[in-house]
1. If mean count of other Cβ atoms within 10 Å over residues 195-202 comes out at 25.9 when worked out from the coordinates, which of P, Q was used?
2. Out of P, Q, which one gives 17 for relative contact order in percent (Cα under 8 Å, 6 or more apart) as computed from the coordinates?
3. Consider the structures P, Q: one of them gives -14000 for helix-only ellipticity at 222 nm (-39500 (n - 2.57) for each DSSP H run of 4 or more, over all residues; to 500) as calculated from the coordinates. Say which.
4. Starting from the value 2.9: which structure in P, Q was distance in nm of label points 7 Å out along Cα→Cβ at positions 75 and 299 calculated from?
5. Hey, P(r) over Cα pairs in 20 Å bins from 0, in percent derived from one of P, Q reads 32, 62, 6; which structure?
Structure P
Amino acid sequence: MKFVKFTFVTIVAIVAVLACKRDDDPVTFAELRDRGEQQIEDQAALLEFLSTHFYNYEDFDLTNPESPANDDVRIVFDTIAGVNADKIPLINQVEERTTTYFDVEYKYYILKVREGGGKSFSNFDAVGLVYHGQLLDLSTFDLRLTRFQIPLVSAGSSTVRGFQLGIPEFKTAEGFVEDEDGFLQPRNGGIGAVFMPSGMGYFNLFEPGIPEYSPLIFSFNIFDVEFLDTELDGLLTSMEDLDNDKDVSDDDTDGDGFPNFRDSDDDGDGTPTVNEIVQNTYTLNPGDAEPTYAANEIIKTRDTNSEGVTTIRTVVLTDTDGDGIPDYLDAN
């Protein structure tokens, strides 16, 4: 039997603050500031950091990002000064992103060392990864050195918005290889970092090791993903984002106060959603032709094992009355 083992450079301090809000913790807040004004302050702090710091790009083989030599390397940040005065600043290597959150336009930044060669996923899935959470003074508030699975959104909570939006810009490992000790190691997973203002982080919420109104940095190595179906109604949580705004909390078809991703009867007609769709599973042996899908059939997951057998799971969004509204959203 093989066991999964992920080994990375040891960092001395290990702390236990998760990247998501914990439901069993007491919630305390600092005095509320104006989000727009705070964003201006945070934006200036982020640009200052990105202009005066670099990451250990020389430790990576950037001529061949998919190289196995990069698999075990973690991102480390440092100040451009002294012997590091000639390093390339992060501001020249990151990609700027813009999003509207709580009616404020926020800018955040993505560092893509390696996109990853595996599966794409959404900000509604559960990702297996290691990560390092830091403040702009590079102090650590959160660290996971071994694989840790985080649901980016769940029935009870979700990760901070910057983490939730940044992580899906990468892909999982393309596979796992056995090392000389018989352990499985991830190959060609996403490696990067996200730099976010406090408004996309904890804002005025008190969290251990994180002063209120702190911009945050998360660096990470991504391994694998579980595609979530939060309320087990046959639809992936990503399929419950009906308005495609990357937020499932505001999609509530029947207006009962429970968003669809937490509602077992999305349209409130008394018939559970799982009974108003059709789920199919296809098994393809090597050389088999692709299935013929219905016009309203959507692939949920696709997996191929070591023998080359592919399992495809789909959902058919039936529309019995032909009015263009799927049965599970149609109360009539």
Structure Q
Amino acid sequence: MSDHRALPESPYLAAAAGRKPSRVPVWFMRQAGRSLPEYRALRAQNSMMAACFDAELITEITLQPIRRHDVDAAILFSDIVVPLRGAGIDVDIVPDVGPVIAAPVRTAADVDAVKPLEPQGVQPVSDAVSLLVAALGQVPLIGFAGAPFTLASYLVEGGPSRNHTRTKAMMLSEPSCWHALMEKLTDLTISFLRVQLDAGVDAIQVFDSWAGVLSLANYRRYVLPHSARVFATLADRGVAMTHFGVGTAELLGAMSSAGATVVGVDWRTSLVDAAARVEAGKALQGNLDPAVLMAGWPAVEEAARGVVDDGRRAVDAGAAGHIFNLGHGVLPETDPGILTDLVSLVHSL
């Protein structure tokens, strides 16, 4: 088992741990990917799923935004359905659609058939982390996984969904079946994060991308105990752990109680309001609207300064720290030059 590296100079790790960073740390969700021409050149020869199971490609794609943007953290290039594929589920990432599950999970028998993730099922991910830790020097590497609820929504719906009706129907009409599925997916998420931690990632982030479709009551009853088990099981690793979802303004308090050290905030909620909702002692990450990056530099600069100011006020209001990020992932049509300029602006503030 690899101990995570000592990176005393990392602004990202300092802010995540509630220490004063040397500068406002900044990285971007989806910083590696379709906004970069060098990424598109690689992907022209490889499907998304093939790239996610090739250690050399994972390594190269993860490093691309580090070279280009001077961000304060790398995030492992992967996809939240990679551990599902590693556990033998027939899932593919279809261009312009997203993850598609060949045989959706809708009955108790389907749930029983979901197998655990063995580390060798995602060996290329482990190999890539080892290569990245060697290549990144003083830049920390964030590992990640999808949260159990978001994985469940893909499995039950069979792919991306607007209303998540089948998922909610299982949750509300067959709670024992639902919780059995969530137990298995919690184990799978823990296993996938353990693989990354054992290989040397410096921090982890759990993406509950679709949790915002739930009411607070249903989130607390059907989701929170499972997400909390992920963080509780990995807490002894002593790494920064971030919990992020989209459209989660009403859930921020509950999500912060799941046990992560950093709470991601989307662009709909100000960081000051988020600081009032989350448990004391948590750092906040966010939350520039990704669409602002299409509006030209004057708009980007004004909005970025606003986020940094909001982050400072949030820290004054009790947040442990602030990590600058977008409120969701970089949009594919984003000009990479704007991102590079944004990083240097945030660092200058």
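Since every read-out is calculated from the coordinates, none of them should be taken as a lab result. Quick caveat: nothing in here was measured; it's all calculated off a predicted structure. Cβ atoms are built from the backbone, for glycine too; each structure is taken alone.
1. Answer by label: P.
2. The structure behind it is P.
3. Q
4. P
5. Q
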